[in-house]
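Several structures are given next for inspection.
Bear in mind these aren't lab numbers, they're just calculated from the coordinates by the rules spelled out. Since we're looking at a predicted model, the values are computed, not measured. Cβ atoms are built from the backbone, for glycine too; each structure is taken alone.
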Structure I
Amino acid sequence: MRLLRRGSRGPDVAEVQRRLSELGYVVGPIDGIFGIRTEAAVLQFQRDRGLVPDGIVGPLTYNALFQTSPQPGVILHRIVAGDTFYKLALNYGVTVEQIMAVNPGVDPNNLQIGQVIRIPRGTGKRHTFSAWIPYWTQQTSMEVVREHAQLITTISPFWYELSPTGELLSFPNAEDASVIQFANSQGIEIIPLITNNFDPQLVSNMLNKPNIRQRHITEIVNKVRSMNYDGIEIDYENLLASDAQPFVQFLRELKNSLSPFNKKLYVAIQAKTGPTQSGGSAGHDYPGIGSAVDVVRLMIYDYSWDYPGPIAPASWVRQVLDYAVSVIPRSKIEAGLPTYGYDWGVSRRGVTYVQAISLAQQYGAQIIQDSQRGPHFSYVDSSGINHEVWFTNAVNFATFVDIVNQYNVKGIAIWYPGGDDPQIYTLIQNRLE
């Protein structure tokens, strides 16, 4: 492509003007003439995207323009050889009429290779589908996200942790520009996550020292704004029971600080079946948290931890949701669901779906298919140690999806893409309502 600057004329200038206008920048008439107003719009766009503000549309600015979704719920698609509206409708799970509605003026019988059109993310589903992205599996997880982008509403990469003084520390792979760019290009919300690494004292120190709490809130708001995230997710686990109310107050203050910038607040909380349950969930006050934030993600997994057993038995999933929907609006609840497994031997170790299947094949173990508790099997290793493996497959995951449909909560979030049975994505597309 040629460089476009003030004084340039032609259909490529008109394309840039039209794109800027779609994104909300004022360019004046779309006349194919790169004038003062078009230059000012380009400069503002470059500043907003962290690009060098030179007012020139070169490759970087052009790519940024056409890899940013013009509106929520819309995917940008560049026409390639063989594309038709009918083919695209089948690939994206929408109708030809829906594609035509968001592309007024585009002749479906005269599509040009390289032409950018809009695809609605209208799957007709009432439930959302989100994915947590661990930093240590980020590349693999994002490969799965890219493959199934049309299904995914939100991604939450593990990018930050709380420091003792309230600042945000970055994990490896944090703020990956390719992840951000892809999410933006597909109309996928990006809600990065902050963790306390299961340290209750770290959070207690922040909650109960006003200067550190305020510094932490300021840090979060500044980060969300500077990176132009859609919001932030707080994942502070194993909180002290005495910190339950201070934690709710912190969330309220954080939400109030994010709201003027139209940014969302998500929180991940540990699963429990009643208000007074002890253990790691004691510091999570469900009603208070539900009233303070936009989305509550229930981590409904790790039912069995110290001893072999199901990751998320269906009966327990229902008990957790029974309590949650009684104190939190259903429209705010996402059911956090497992896709992984554990191999219990001398100690417990995590296994992916593929690893679980490979172990069963290696030791000639018969897998017991159990849709309610999850598939499992036993084997004896070469050292004579007994093992018990419980994991998640599509048959088991179908039970989770049916439960979410039944309870009609906001949607699901999975931990995590890349370690899972690939068939769960077909199941989600066909079965999640």
Structure II
Amino acid sequence: MHQFRYRQGILHCEEVSLQALVEEHGTPLYVYSAQTFRDNYQQLHTALKGLDHRIAYAVKANSNLSVLGLLAELGSGFDIVSGGELFRVIKAGGDPKLCSFAGVGKTAEEIRYALEQGIHCFNVESIAELEFINEVAEGVGATAPIAVRINPNVDAKTHRYISTGKAENKFGIDHEDAHEVYERAASLPRIQIKGVQMHIGSQLTSVNPFVEAVERVVPLVAQLKAAHDIEFFSIGGGIGIVYNDALASGQRDWWDRHDDPPLSPVTYAKKLVPLLQPLDLTILLEPGRYMAGNAGVLLTTCLYEKKGHAKTFKVVDAGMNDLIRPALYQGHHEIVPVREDEAGTRVTADVVGPICESGDFFCQDREIADFQANDIIALMSAGAYSFTMASNYNSRPMPPEILVEGAQARIARHRQSWDDLIAPEP
């Protein structure tokens, strides 16, 4: 569910016209719905009622300070993967004591900073990392709280770049080696064992891989609780969102009109809560895309249409530097005109940007609305892994971000200028 709908023929975010935002701020332009973030958080929180749980938003999905501040106000914890993300959370008003530090390559500087801030735990990915964290903690006279990330070797059947739970992935400790790693952790003087963590991948639209992973790891967690008195079990994130027909997913009757709806929080909780309750542990969840994906759009202007013998190209002013998901993951984003196409005219075309790369496209050979030069279009479901992966490639300034709350829109990030591009260079 989200808050992007046509009103009197113009696409709106909550009560704000996207056409009006473009007239004020130009394109490319990211726009986020505060209410969608709130709704997604509350729906997941409510679905898990009866289970001792805490939601820790995955900051990498969308790390804008306004977004982080909004989630902190809701009581969210945070899943971080760098010292910079922890810095952002703190600046946004988040509580470092509710932050879990994940990732395979934490530096000594990042570990020291996290210890100084009193984070909840480090998610450890290897024995080498465990010993490194112990060494850094000893150097500053601190004790490091940790959870070991267990790899359940479950195929999430998602894109190979976002699959994390199989034996050949770089993440986590093999399930069979868990007891040995925890014994090693217990022997280190500056390590405090706090929990167990797992995460099998992103953009899962079936509950079955979650069930398989939890069923495989729960017996191990129970054994580790008895042996090491752990406090929590983090089951990671990965709940998928609607990318196809994303505009329709904002309507309340969407679920009734589709035979194969995406994984809902209710379905997710119904299957997993009975498996997790007997552990009598706090259960951590680390959603990112579920929270942010359908909460944002990228607005861009059509510059012109280029017709060739083989294809029709719609050339727009946003590029792969602004939104790299189609090029990197073959990610799908619905592409709709901001001014509703009442005639329903369709064309098969590629939507491409100005970057000097053949991979600079938002769709290829797709039937889309036949928008023309100067029309504004929206790339839907662009709230997660979109701006956070943007760059200055081709020396293009980063676009601004706008956060909408009801009838109010405020700048969450200013558009970069050309002077901003070279400011760090002496």
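Observations
- Which of I, II yields 4, 19, 27, 24, 15, 8, 2, 0 [P(r) over Cα pairs in 10 Å bins from 0, in percent, calculated]: I
- When distance in nm of label points 7 Å out along Cα→Cβ at positions 6 and 302 is calculated for each of the structures I, II, the largest result comes from I.
- For distance in nm of label points 7 Å out along Cα→Cβ at positions 310 and 374 computed as 1.0, the structure of I, II it came from: I
- At a computed 24.6 (mean count of other Cβ atoms within 10 Å over residues 318-325), which of I, II: II
- Structure responsible for 20, with relative contact order in percent (Cα under 8 Å, 6 or more apart) calculated and labels I, II on offer: II
- Which entry (I, II) yields the derived value -11500 for helix-only ellipticity at 222 nm (-39500 (n - 2.57) for each DSSP H run of 4 or more, over all residues; to 500): I
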